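Dropping the structures in below, format is structure tokens.
Bear in mind these aren't lab numbers, they're just calculated from the coordinates by the rules spelled out. This is a predicted model, so every value here is computed, not measured. Cβ atoms are built from the backbone, for glycine too; each structure is taken alone.
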Structure I
């Protein structure tokens, strides 16, 4: 199904598999693990839950019961959610290096061994937010960080990483090629690869990064105990965040599984295309992956994420940049008493999609097939703030 207007384009592929025939990948999520992850995050300096904001006026305007959005611009002064995954995975890696087995992982317990870990270097490839999180976590633990970014990366995001003490540079290649370069450099220098995507033979650290994201949902559930979502729209680059949230949602066996909609940039639709091909395997999008949604500009699905999302996501959508821009403007200019949210390109695309689905009559068939109606309660995650301030202003002004 394809819906086209002058600027905004939305395409949707529905998953025909049985939504309850989950892959083994769903075993990454359970309540015990989520509690352990949350315990660790609470031990970090500067931790506080990010706001869960009700856009009640906007929800009434669109004709649904509620729209809730988690504002990750308030996370650890990093302006994005990535610190949750990087910090937890780094803590697990450091425990392994120290040969410690702690049932309750706490920041200060690891830091007490700082002299034994200060020589370690973590390396990663990033479009900006993950690299900044790795640099931040490494600085907290007293370790070193090296960060590689793909061509076209924002100079503002590069500078933000360097300010945290990491070595950072922009390469002349796309994101997936930068990941390969980071892997090669890690092997050559005996560094620890801290990548937020997985492939055969590399899955332990990406798994811990995904589990670090459980805290997003742990917080949201504690902040709004009376509202269980009927629909969740999740953006995807490599798919680690989306798969983590989906797997965790499905661990609440007493609750109905929400309709889960994956959202990708049209310039990097690796999950959408993989589902369209339909051979059960993840496929890579080649080229420059052109989109303003830098956090979603990834051409190859994470192996762990793919196994979860292909089995459990209900729909796979792709959106042009105009959809993200619309979401940024709506969140920055709220209706009535709704709170203002500063959301970057990758953070706002889900709200933009919800707007187009519900506001325009021409989208009615797609809206109905997604089972969105007056009783729907929609959960979204604004995964970043204005991580590129100049571009944010250009869009919203």
Structure II
């Protein structure tokens, strides 16, 4: 298959130097289709056509190779640019390379022109390939992040649906059954039947309590009371379950927050405390919730053993990774620092402009929580 000619734009005011450069390129084995221009206007007009390479003299009447290079970069055209000059100082050559020139050489050393051109074209192709790969990688990362956020949202929606099913169907049936057992106990003529009804009622009570715990884990109804109340409850419950000292502090007694933010903050604290109880070997945990400068900040500190690099790199370490994606669903982010003295996790969520930071939640203002139904 015949080789496609190398399309070269030559910025050169000397016809003799132009022919000499072509001769050296052809001697180096290049098949060249070259166009010579010698002014700014001709150069700018020629850039509308496709080129493989630009050769440029350094000094031209009323124009220079450096200016040509700047025009090329301003237009965002990624072409190999080789600067050729009768004389060029080292400082000028370095400045040209810093501004994006592929190579420079003296007209007295044109024997190096063909290899320089070949190398410049290969470097440009490699650069373009990297650029395409980087764009594809960035696109893949964005798609993966969007998928992770979608999964987080889908998980919460599924949790809400399951919690609703438990409340409406299972919870309602268990409650009705409890009433029936109590009726049997009150109307039983045989004491043994009454005793068995009492025992069954106790088992049923345990089942109702278990369903409440499942519903709470799926969709915390405590959030209906506001994020501050929910985190206070979480800290107290964590301390009772684990015997780890857990303190909660807040800059506001109550908060009115955008939809979705309270649940993200609650799940973040829940995941952090779960990790503390399972892995940290801590004796103390501090939870602090603040709002300032239009940003909600939730900080969880413990005095445990800290996270090692191996802990963070675990293939199945999805909890911490999920926190980042969950925070992104409300435009927030998570910062994690850890050392021998413990671990600090901070959730930051920018609040919308004009978003009230210090006000009392009301039933009308709060987003409806579909899991906050009447008690079983």
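Per-structure values
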read-out: Source structure (of I, II) for FRET efficiency 1/(1 + (r/R0)^6) of positions 110 and 262 (r between Cβ atoms, R0 = 41 Å, to 0.05), computed value 0.75; value: I
read-out: Winner on Cα Rg over 2.2 N^0.38 Å once structures I, II are ranked, highest first; value: II
read-out: Identity of the structure behind 1.79 (criterion: Cα Rg over 2.2 N^0.38 Å, for residues 54-117 alone, calculated), options I, II; value: I
read-out: Given 24 for relative contact order in percent (Cα under 8 Å, 6 or more apart), calculated: source structure among I, II; value: I
read-out: Structure with the greatest value (metric mean count of other Cβ atoms within 10 Å over residues 126-133, set I, II); value: I
read-out: Top of I, II by distance in nm of label points 7 Å out along Cα→Cβ at positions 238 and 350, largest first; value: II
read-out: Origin of the derived value 0.70 (FRET efficiency 1/(1 + (r/R0)^6) of positions 46 and 190 (r between Cβ atoms, R0 = 35 Å, to 0.05); candidates I, II); value: I
read-out: Structure (I, II) behind the derived value -12500 of helix-only ellipticity at 222 nm (-39500 (n - 2.57) for each DSSP H run of 4 or more, over all residues; to 500); value: I
